Structure P
Amino acid sequence: MTPDRYVVRAGPPLSGTVQVSGMTKNAGLKQMAAALLAPGETILNNLTPVDDLAVMIELLEAIGVEITSNGESSLCLRVPDQLTPKAPYELVSRMRASINVLGPLLARTGQAQVALPGGDDIGSRKLNLHFYGLEALGVDLRVEHGLIEASCRELRGARVVLEYPSVGATETIMTTAVLAKGESVIENAAREPEICDLIKFLNLLGAKISGAGSSTLVIEGVETLAPTEHTIIGDRIEAGTLMMAVAAAGGDVTIGGISLSDLEMVGRKLSELGVEVTETEEGIRTRRSDRLTACDVQTLPFPGFATDFMPLIVAVLATANGTAIVTENIFEHRFAFVDELQRMGADVRAEGRHAVVRGVPQLSGAPVRALDVRAGAALVLAGLTATGETTVLDPHHAERGYADLAGQLRNLGADVERLG
């Protein structure tokens, strides 16, 4: 049988205008889980149908939510008065975002049984900060046989100081504290745009959260929340991927539906490489005509250079002039994709949290395998710069976060197909 795959060939420089999709993976899924906090009918708009969306729908339906399509990119979530506070292993193991039901279930029912989450194998993503915050709020926790068993008699406000600005822990603590008695404060909270959008959604439900975009969040607990309608923000990871596609293949592309303020560090690094990045009335304009010049990159929490962009920038640096050092400070296993780039002729050597990338004039097409969401996209981008044909196997990894990566690139003039 012919396997599912992307087939990529080098072509002319990219050109045109593209509208970024809604951020389903890193924002929409979290807000779907947060909808559990408010009995009734909540509508979420601008949801792109990536593979992880189907998993979250299955999970919420198992908890008792009735979900129907409310248009091409909109869902209606009917949350019952009584929830089933269990998230089964067969669903949670397929997607990291499943952990986001833990806080809402505790806040609504006082108990939760959630399997330890799965997702991409990119390194350790421990839950100790989640547990630390929940215990401060009055939750009793234990982990047995691969299950998180959590319960509480009464949630009470608390001050939680995170040793690291974890996105997941910030989300879990917030979605628990909104129904706690009294005031909660999260110090060293995550500042990502997705966190700000979740706060906006929770406040629309009736929560009282202040400090969005800062490292200190103040949450005044309320007794109940009510359903609402909300439109998810544009996907900054998708936008950054398209910006890097221009950096790899050359061209002139405008990306609408996103602000450069959400991608400031990506824009800065691409500018260092020799790419022209400007914000216009239509969106973010990205232009590249000459060969790139290598620069060093390190990943950091927002507003730093996001770890999701690291595989993509390595693919871009593979054909830049000079040598770059890329440091991954978030996940220790994220360089596994380097072996696949080497099959294409890239001169990349990774050890521990560092990779040395020595640019070559051109890559060579080869069969490679996507290992996770962003690594799959990175290999597609590498194929845009390679002679011959590049086949990227296991495209389903990329499709967990991109609804139609091949189609978007093809609309900009790239020679990319999704087959199988």
Structure Q
Amino acid sequence: MDKKGFFGNWGGAYIPEVLYQTFQELQKEYDRCRQDPAFWEEYLTLMSTYSCRPTPLTHAENLSNYFGGAQIYIKREDLNHTGAHKANNVMGQGLLVKRMGKKRVIAETGAGQHGMATATMAAKFGLECTIYMGEEDVLRQRPNVFWMEKMGATVIPVKDGSRTLKDAINEAFRDWVTNVDDTHYVFGTACGPAPFPEMVSWFQSIIGIEAAEQIMKYHGKMPAKVYACVGGGSNAMGIFKRFLEEKDVELVGVEAGGHGADSGAHAIRLNGGDASPGVAQGYKTMFLQDEDGQMKHTHSVAAGLDYVGVSPILSDLWEKKQVRFESATDDEVMKALDLTMKKEGIIPALESSHAFAGAFREVANLSADDAIIINQSGRGDKDIFTIAHAFADPSWKKFIIDRGKEYSAQ
């Protein structure tokens, strides 16, 4: 990142004047932390005692045998506290909030995992917490909403626009503008104005640092490929960052193909979609927008990938051809999820299942001496309503109907 917050042609900090001083303060505190080894040690201690770091690297022997080709390893961020990689960034920002003396945090969330992690952090550090979540995502991620509220967070459904992640981000920024003195915006992904893309990636880089050490221990050499789903890009940057140093490792980001690239119902930004350069929500990147610069509606079975933009760091890596981008449709994702559950007893989140789908297409073409790593960014518990509906599970449908009647009668 250069001094103006750009990564090549992408990034920056396009912010209103009222937030200028707040961003200056955040940048200075972040720079101090980056230069202080004691801060990183404090962060590692927190994550190893409050969360579940290092998370395991699981050898998926059954899937490896099923496909033939390379050995499949899964980086288990689903075993991180709160069920996803989101805690890595949130707890790091929580330490920053303590240093800055802020008393309140706000956040946006799509899949609910970032909101869940933020509510957890706020409870631990004794902070007031407000979570903005698109009304559509509130409906499909109800279990996470329940737990956020039980931990003391206020969850505000956003009814504007497509009622998904981009709209939640807009509302969170509106809140921050009017509450700059005591509030920190815990941005959830590697997007937004500088220093958020770099800062979020730094906290998430713990994923790749661990995975590189683990694959050398278990496999004896670096992987041939590393796969991660790509919404905003935090889990992808988390595992890619370390492997960018390894020139023989191919990095593959898998976007949300939705109903297909030609359907208009997807979130494909970098894999041959119809995205174009633009500036929105404080930064420049590739956005799904029309000729007038109005953001398009997106679609994904995975709420966390249902977003119009992408990390400016990933746009730079895409432009430099350092990361290859693919996409997976909703149907491919459900099949990959089903296979992973039945072969390994592991339930990836719908977001993570995009990475599995992308990997499954290619793994058989590699040698048995090779290995691949799939970043399982989260677990599928939160998706139970969406998954059960997609599988058209009759017993689950009956359970919901019966339980609804029971509650109505009370």
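Please treat every number below as a calculation from the coordinates, not as lab data. These figures come from a predicted structure and were not determined experimentally. Cβ atoms are built from the backbone, for glycine too; each structure is taken alone.
Out of P, Q, which structure matches 2.7 when distance in nm of label points 7 Å out along Cα→Cβ at positions 19 and 203 is calculated?
Working: P: 2.7; Q: 1.6.
Working through the options, I get structure P.
Of structures P, Q, which gives 1.7 when distance in nm of label points 7 Å out along Cα→Cβ at positions 299 and 379 is computed from the coordinates? This value belongs to structure P. Between structures P, Q, the calculation of distance in nm of label points 7 Å out along Cα→Cβ at positions 51 and 67 yields its largest number for Q. When volume of the Cα convex hull per residue in Å³ is computed for each of P, Q, the one that comes out at 141 is Q. Each of P, Q could give helix-only ellipticity at 222 nm (-39500 (n - 2.57) for each DSSP H run of 4 or more, over all residues; to 500), but the derived value -14000 comes from Q.
Upon calculation of distance in nm of label points 7 Å out along Cα→Cβ at positions 75 and 355 from the atomic coordinates, which of the structures P, Q produces 0.6? Considering all the candidates, the number was obtained from Q.
For structures P, Q, which has the highest computed value of mean count of other Cβ atoms within 10 Å over residues 131-138?
On the way: P: 20.6; Q: 25.1.
Of structures P, Q, the maximum of mean count of other Cβ atoms within 10 Å over residues 131-138 occurs in Q.
Compare distance in nm of label points 7 Å out along Cα→Cβ at positions 243 and 259 across structures P, Q and report the one with the greatest value. Working shown, then result.
On the way: P: 1.4; Q: 3.3.
If we compare distance in nm of label points 7 Å out along Cα→Cβ at positions 243 and 259 over P, Q, the biggest value is for Q.
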